[in-house]
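Computed from the coordinates by the stated procedures, all read-outs in this text should not be read as laboratory data. Because the structure is predicted, anything quoted here is derived from the model rather than measured. Cβ atoms are built from the backbone, for glycine too; each structure is taken alone.
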Structure P
C-alpha cells in the first residue's frame, strides 16, 4: 500500500508526486488512525514522545509499551495518539534548532492532560544538540529557545537523540502535516509560543552607526554567510562536511542564532572578520590588561579566537607595558653552596667618607678582606684582586655587580688570563649579591667605630657567625688566629675540621633565608625566548619616567 511512498526515497528515483502517492498517503493515515492500531493510555506505563520538524510542519506521536511492566529491551511500543501541525510563515523562517524545540513544545501542549505530572517521559528527537541543551540550566540555553523551554518547566522529561530513520511515525507525519496551524494552548496564563522578533537578543542603540556598519560587513563576510546558512538549515551531524570557514564554531553551534541580519552566541554579538580590529581597539581603550579586557569582551561580543587576539593585543601594547603593575618578586634562587674554601668569591666597591673601599668575601668561610684602592678604576681593582688571588688562590667563580670596573675589557682579559668564571648580579638588584652586601655592612661598621681596623677584623675572623660552629679563620686555616686576648694554645694548633658540618650549616641557613623570603614572593616567571620584547623598570637615578 505504501510502496509508492517508499519508492520516492530511493537515491536513483526522481521525486515526482502523483495521484498514486496522494492515495497511498491517505490510506496510510486511515490505517494508523483506526482503533485497532491505537491503544488506551495507561497512567502507570512509561511514555515515549517521538517528535520531528520538517521545513513546513511539526509532528508528535505518543507511544507506550504493548506490555507493562517491561520484560525485555525489544518491547513493542504502540501509539496512543498522534498530532501534526503546519508551521506559520513566521515559524517557517525559524532556524532548525528552533523548529525542533517547537515540536517538543507542541507535543507536550497537545497531550498535556496525559503528560502533566508524569515523571517517566522520554522525548525522542533526531536533532542531537537538543539532548545537550535540555541537560543544561535554562539560563545557559540559547536565547531563541529560552521562552519555549520556559513553557516546558511544568513537565518532567528527558530528551534522547535517535536517528531520523528510526522515528518512522514522527518523520512521516512531519512531512505531511495538517494544512492548518493547530498549536494548542494549555491555559491562558502560559505563553506557549513567542514570535521570532521578540525571542532574540535586543541591542541598545540598534540604529546607531556601529550596528549599521556591522550589518553592512555581514553581507559580504564569507564566514557569516556560511554560519547564517547553517543556522537556518541546521548543522550536519558530521563536522567534516561543515564548510571550512564555519568549522571553528562547531563546538558552540547549539548557541548560535540569527536576528535582523546579525548573528549571536546567546547574548554576545558575533563580529564579522573585517570589523574585528576596530572592536579590539574599542575593547582595549581603557588599557587595563587582559584580565580586565577579556571579561568585558565576553559580555558583548564574540568570534573564534577572541581570547588569543585580546591576549596578544594586551601583551604587545606599549602603554599597557609602561603602566602595568610591576611583577612581584620571584622566589629566592640561592647560589649553590660551595664545598671548598675560596671556591665562590664575591666583590663589591663602596664609598665611605669620600674614600673608595673594596670588599672581597668568600662564601664558604665567610672570610672577607677590606682594601682601600687609590681609585675605583679597573686597573686599581684588578691589582687589589690579584693580591688576594696570589695569597688565597684563584677562585672558581667571582661574583660582582655590573659596575664599569667589572665590565671593562681589562677585567675581561684578567678573567681570561687567570682562568676564573666571572658572573654579574642582576642590574639594580643588590639582593642578588646579598653575601657581599652583608660583608659591606660589616666593613662599614668596623671602619666607622673601630680605632684599630685590623684588630677589629681579627676579632671578626676569630668569631663563629650566627648559626655556625666554626669561625672564618678555622674554616680557612684550620686553626684560630692568635689575638691580644688570652686563649688556649690548643686552639692555635692546626686541626682537621668536619667539612660536612660546614656545608650542612650553610644549607640550613640558606633554607631559612629562602622560606622567609618566599613568604612575600610570587611565582617563578617563565623563561623568555631570545628576541622577546620586555619592559624594564628605569634605573633609580634615571630622569626618565617611561
Structure Q
C-alpha cells in the first residue's frame, strides 16, 4: 500500500524556490581578481540563475546535456551550480589544475556541449577548447572577451529573468565530476538531484556539519573539487551568507576575508590550514568570528588540531569522502563541554556517517568484520548519495556483489560507528604478513614541531616483503636528525613500525586537489631522486 503523500521532487529547483522565498536579503560575496569584493543578494542572484537557464536552453541545449565549468570560486560559478541543473542540464566542473591532455580527455569523454570559463583562466583553457570542440564557449568576468566566445553578461542580458525552472525528476543527473586519475584514466561520477538535496539536508544536522542560516561560510575547497563538498548547495538551501575567495588563496587574503566578512565556517585541505596557522603565529592576528574548520582530502596533523583549539577556540572537524560519495560521507564531531584532550581525540577521527550513508568493513572475500575498533578491513559504503557505477565505464565494477561500494580504503570501526581510516589499500605496508599504516606513521612524524609534512611509502625487503620509508619536510628554520625523529616516533607507534629508512626533502608532490601524490613519490624513490639518510636497520 502506498502512502498518501504528494510526490514532491527532491531537486535543485526546490532548493532555489526556498532560497528565493525566504532568504532574498542574504549576501553572496566574491573576491575578484583585482582583490575587490563583489556583492549581491540571493534576490539578485536567483534571477541571474533563471537568465542563465533560459540562455542555455536558448542555445539549443536539452535535457541531460553537459555544461562544463572552468572557473574559480565566485558568484558566477555559483550561478552555474544552480542554474545549469535547474534547467534540466548537468553542470560538469573541470579541474583547472589538471594537464591539458587530462582535461581534453575528461571533457570529451563527458560529452560537454558548452563551457563556461573565467576570462582570467583563458590561457589555460584555450588549448583545451581547441581540442575538444565545444559548441558554445561562454566567457565570465571583467576584461576582453576572447575571440569566438560569448560574453557571459551579454548572454544573461538577453535572457528571460522569469524563466520557469523545470520540475526535474529527482533521480535525473544534476552534476558531474571526474576522479583525479591517480590510478588509470579519470572516471566520471554523475550526481542526481536527489543525492544533492538529501546531502544538503543532512549537512544541517547537529553532530554533522551543523550548518544553519546565521552562518557565514567561505569554502576554500575549490568548486571544481567534489562539488565543493556540497557547501554551495547546502548554503543556498539554508540561506547562509556565502563568501567566495576567487583566486586569492594565500593566508593573508583568506584571513582578511574571514575577519572582514565575519566568516564562521570554512572548509579546505590541511595544507591551507597549516599555512594560515603559521601566518597567525607570525603576525599575532586572530581569526575573527571563525568557529569551525572542515578539513578533508588527507588527515590533518593532530598538532594542528590542538593549536587551533588551544590558541583560537576553533574546532577542526575532519571528514572522509571521495568523488564517488558525492560530498563528505562521514564527519568528526566533538561535542561542546569535552575536555581539551578528549575533544582533540574526537576531531582526529574520520567521524561517523552522515544520514543517508551506511558504512561497514569487510575482509578480502567481502565478509563483514566486527565493529570492535581493532580489526581493520576494507571500507565499504552505501546510501542516498553513493555512486553505483562510473559514467560510461560499467566494466570497472565499483560495487561489491551485494551492492555496497568499494572505497579502496582500509579502516577500523568502533562499536559506536566511528570510522578510523588506517590507510588506502594501495598505500598500507604489508610487513611479514602484518599491516603497518603509512597514514599513522605520517601523523606521528608531523607531531614533531620540526616536521612540516611527512609521507611514508613501502620499500622492498628480502625477509619482510615490505618495510616503511619515511620522507619528511623540515619546518622553516628548524633542525631535526634521523635519530631524533626515530626517538620521537617511538612515543606514538610500536617499535616494529619504525621506518627502516628516513629521508629529508624540500617538498613533497601534491596533485591538483592538494592531495599527496604517493605514486609520484614512489617514482622519485625508485629513480633515486629521494635517497634515505640512513641504511635499513631491520
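Quick notes on this one:
- At a computed -0.45, -1.10 (log10 I(q)/I(0) by the Debye sum over Cα atoms at q = 0.10, 0.15 Å⁻¹, for residues 10-273 alone), which of P, Q: Q
- Once mean projected area of the Cα convex hull in nm² is evaluated on every structure in P, Q, the highest one turns out to be P.
- Looking across P, Q, the calculation of distance in nm of label points 7 Å out along Cα→Cβ at positions 82 and 250 that yields 3.2 traces back to Q.
- A value of -10500 for helix-only ellipticity at 222 nm (-39500 (n - 2.57) for each DSSP H run of 4 or more, over all residues; to 500), calculated from one of P, Q, originates in structure P.
- In this comparison of P, Q, the computed figure 3.5 for distance in nm of label points 7 Å out along Cα→Cβ at positions 218 and 426 is attributed to Q.
- Origin of the derived value 10, 32, 31, 20, 6, 0 (P(r) over Cα pairs in 10 Å bins from 0, in percent, for residues 346-497 alone; candidates P, Q): Q
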